[in-house]
Structure 1
């Protein structure tokens, strides 16, 4: 079966914010020069939702307000696998753990074996849904990406230890928030940074989530703020 590489895939991205009250830093890495999507760019860890993510239990769900916004203008069933994908992608690309100590009730799928061996089970309780963006048409890959903000204090791992990271991102580092724009960033990352800066002094989940919606017909900058139409009627 041929896979349409330009089909829009659901994806999760994690923005880890460290020392937010004193000297805010964010965790970023650089994509490879040969990457099909955003080569050489500095990005937040993240990636597409896998089919198996829907079957991974979470020890704690995302906050209720975030769950509502995730379900808005979207398939409500995607909220859980998106949160799971955020945990998995952060682990794979940085070796950082979102979760709590515990034993798995299921046999971990292949992508989760190394995570499970750390003695943790994934949890979404500390993930805050803060931004959504669909990749514009004409790109080699297209994603409907949900951006989750996470306070580094919630990590169950050493924030300076990237020893378990895969090689998808290089130059993993904590970048001062005010200096992030000095790096080679994708346009959407610059837009999201503005939202992160606005949230440094607001630790709770946002009531309103910006949504950069790109379709084949138009580009709209919208807000997710509580109106929940049937996603199938869009």
Structure 2
């Protein structure tokens, strides 16, 4: 249980509220978040918390945006730290950094990619841009590979018109200069790393897989070979 905080000790109440919310989500699950419970933890009145988050859903939305932002900043930092390396090395680094972030912040990862919270619908005007931004470093890297003629896209020629239309909608967040093929591969790459991460975080890997990171590194290398031939 978190020790109550005296009012005079709180300098940034909004951030402290979210900090307590993350701790409660880790202990009880995001679906059990309660503004009144957080207020009790902080030794403040419920109306004081409502000034920052009028409802539980508003708090959840803020946490989702923060989680996507944290993931995006991690990916962006990884990309910047590997700018002097080749695009294949950046692709690999982004994949490994994705798992590192998820393992470091499992509650954040589960909130944005795990089981949906009952009776909660994330507002698209806030969650969709944040989610798109988090994937932008991967998309940018795949676009570079495409521009270098290092991305295998010939097998994507059979993309249906409906799928192309859906990907075109995504381009409003990724940028009109991004090729449809790069977007498609970005989505498939994300789905594959996401699957491994969710198995690991959920404790669903076989017990003899004692090093999930090694499996993950192999899958990233496999994707590089599959999509670039390198």
Structure 3
């Protein structure tokens, strides 16, 4: 069931539309349009297409200017982590997008209001709607209103997303010898064990880390090695 109070929702979004039809369209899922016999274009898919492109452009430009030393490969990975489906869906949840969507009965009955793909698509559609309503500059300002913090948080934990892969990529630039991970210690009782791992290269210890699983310990060892190499 849709609970849309447009004035209240615009306050939550932090943007007031001149053309209210745009935000209504951004919240209209194709399942609702099909059930109500609307035209094939009377859903949020076209706005989503636009919003996706604008979001990528704005985030890419911000990262390019903010992280001048970051190579292209890392910029690409960071952007992917920031604008991934799960991240956009979570932003949608914070704004209460799900409860305000126009959904078909089938999607409604199968939990569509909380489905990551639907929420992420709606979020991109809202960005597209802002772009059409206020122009690229307004869309850029709107996006960075919430994305600046998102980017900072993601970058802070970026290496932790997959430290082993990142370390491997760095080592491969200077050597063909593979890295070696080893659990060197275990502490605590079985129900609360802590593992200690070391990562070595050509017999030299690059980093040591601990964790509640062997995998976590290895990731933390890789992260320690990356910090030493920074």
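None of the figures in this text is laboratory data; all of them are computed from the coordinates on show. Computed from a predicted model, the values in this text were never measured in an experiment. Cβ atoms are built from the backbone, for glycine too; each structure is taken alone.
To test your reading of the models, identify which of 1, 2, 3 gives -5000 for helix-only ellipticity at 222 nm (-39500 (n - 2.57) for each DSSP H run of 4 or more, over all residues; to 500) when calculated. Don't jump to the answer; show the numbers that get you there.
Values: 1: -5000; 2: -22500; 3: -18500.
Value -5000 for helix-only ellipticity at 222 nm (-39500 (n - 2.57) for each DSSP H run of 4 or more, over all residues; to 500) corresponds to 1 out of 1, 2, 3.
From which structure (1, 2, 3) was distance in nm of label points 7 Å out along Cα→Cβ at positions 32 and 192 calculated, if the value obtained is 3.8?
Only structure 2 yields this read-out.
Using Rg/Rh (Cα atoms, Kirkwood Rh) for the comparison, can you identify which of 1, 2, 3 gives the largest number?
Top value of Rg/Rh (Cα atoms, Kirkwood Rh), among 1, 2, 3, belongs to structure 3.
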